[in-house]
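Please find the structures below.
No lab work stands behind these numbers, since they all come straight from the coordinates. In this text, all values refer to a predicted model and were calculated from it rather than measured experimentally. Cβ atoms are built from the backbone, for glycine too; each structure is taken alone.
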Structure P
Amino acid sequence: MARKYKQVHRKEIDFDINDWEKIERRAEACLTTTSKYLRQVILNAEPTFYDMKEVAPLLNGMRIISNNINQIARKANETNNINADDVEKLRNEVESLSLILSQSLFTTPSKRV
């Protein structure tokens, strides 16, 4: 005898309020319920995974630079001695590194499952 009801597995997922409102708007635009919309999006999406091993040294370097900048800022606040040119130079260098990191992340090979 066949089952009268299909078996289901329930899983609870937490969304922040902004994300949930976005999901509800998209489901409404598709003229469906949020449950049906999420099920379709999840089951039909192709996940992409990135190999972050190549980027890890860059991220580590950015953390070190960030710590150094915080130390410089603390010292400058303690001594009330800060040069605007030095701050601008530091800002430009960090911006340059961030751009390089962003480009590296953008070109990092991905693997589809």
Structure Q
Amino acid sequence: MRIGQLAERTGASPRQLRYYEQQGLISPLRQVNGYRDFDEAVVERVHSIMQLLEAGVPTRLIKVLLPCMRDGQRRPDFLTGDMLRELEQLHGRLSARVDCLAEHRDAVRRFLDETETWG
């Protein structure tokens, strides 16, 4: 599929997709005319990239995480001790965020349960 089609299917702009390509997060084939040609599997990959970015994960770490999430590959060659420490810190931040979201979810559920008794 072409970049416009991928943008439409993922909600990412073509500019974002070109940036993901530049960062080595996605790799399209190139047609003879130079157009990008994306495989169907890239749709799910772009969704993962967008979710990780939304969670505050920088692209240099997304590049490390994506193979582990999809391909079962472990420890890319370019993984350094500094990156491992940064991933540990990221894990802590994400865990705290998940805990906070769970608390908010539970508060909304309690509120909804209470409002059911009002009616």
With relative contact order in percent (Cα under 8 Å, 6 or more apart) computed per structure, which member of P, Q shows the largest figure? P
Suppose Cα extents along the principal axes in Å works out to 82, 31, 25; of P, Q, which structure was it derived from? P
On FRET efficiency 1/(1 + (r/R0)^6) of positions 7 and 31 (r between Cβ atoms, R0 = 30 Å, to 0.05), which of the structures labelled P, Q is highest? Q
For which of the structures P, Q does the calculation of mean count of other Cβ atoms within 10 Å over residues 39-46 return 9.5? P
